[in-house]
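Student: Some structures to go through are shown next.
Bear in mind that the values in this text are calculations on the coordinates, not laboratory data. Everything numeric here is computed off the predicted structure, so don't read it as measured data. Cβ atoms are built from the backbone, for glycine too; each structure is taken alone.
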Structure P
Amino acid sequence: MSKIIRRMTVHDAAGVHAVELESFATPWTLDAFKAEMTQNPNAYYVVADQDGIVGFAGLWHIADEGHITNIAVKQSHRGQGLGEDLLTALIAVGRTLGLRAMTLEVRVSNTPARTLYEKLGFQYVGVRKRYYQDNNEDAAIYWLELEGEDL
């Protein structure tokens, strides 16, 4: 099975939504993903396609910064490096767009994700108290400076 990381299209929305449903306690709706593809000019999403959508990651381009909106991999495909591939693709997109920096929030309890972000150079910069509505868990804030790096 070959894996392709490519830009998401509106036709991928149902597959992306299926990954979202099994990954998050408060998932986005299918219509939200369709709207991202058709109505948000600042949205850029990538998918991992391995005979179907097995992961995705999203970025909002706001001025000279990128906000990573979500990243998820199908449970059956976790531990294979797909999350790293998706995040690396978004970082490359950020550089191509000329972004100065990228940021994201993650549950403080999500150690595997936090380890990945730190591996790829993201720095922990703070916390958003009671950020997640399903259980009032705090969010760790991460930041990656792109400006000044050797591109």
Structure Q
Amino acid sequence: MIWLSKEPERINEIPELKGEPELEKLIRAINGPGQDFETFRCAHTTTKTEAGITRSMYVAVIFRNRQWAETPDPYLVLSRSIVIALAHSDEFPDNALPFEVRLRRHWLKEESVWAYTADIQIYIQAPDEAQMREELTRQTAFLQKILVQP
């Protein structure tokens, strides 16, 4: 386990981030000093077909304050914040909801506590790699504005 909020220099040890600058930038920001969240896990897959390229990715975040993480309520506030930000944004037309948020409960054995995480899923279909990367950059930057406090 790599605890990036405590050991940020170990980010290069995470194999899922190799060749993924958009994901790495988001994860670095979430795990930065003084933030409300830290990452719990991440994953991505890319599928290429004659029709184009499909990218599925998720980042799971957990509140650093484990008392907040013990109940789903603070995560519902986060989900609402994402939906409201999308509704008021010109970046995603026609009320598109490019993110899916799933709450999961985990036993944190290192801390001996039950806690929830919010798994934020991104799903992109594009005609080619360049357009997929452009959309991924846009979506991760949008999420970063919500998850990372200035």
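Student: Matching task: 48, 36, 20 is the computed value of Cα extents along the principal axes in Å, for residues 14-101 alone. Pick the structure from P, Q.
Tutor: Values: P: 35, 28, 23; Q: 48, 36, 20.
That value comes from structure Q.
Student: Where does the value 26 come from, among P, Q, when relative contact order in percent (Cα under 8 Å, 6 or more apart) is the thing being computed?
Tutor: On the way: P: 18; Q: 26.
Only one of P, Q returns 26 for relative contact order in percent (Cα under 8 Å, 6 or more apart), namely Q.
Student: One of P, Q was used to compute distance in nm of label points 7 Å out along Cα→Cβ at positions 86 and 110, and the answer was 0.9. Which one was it? Intermediate values should be presented prior to the final figure.
Tutor: Working: P: 0.9; Q: 3.1.
Structure P accounts for this read-out.
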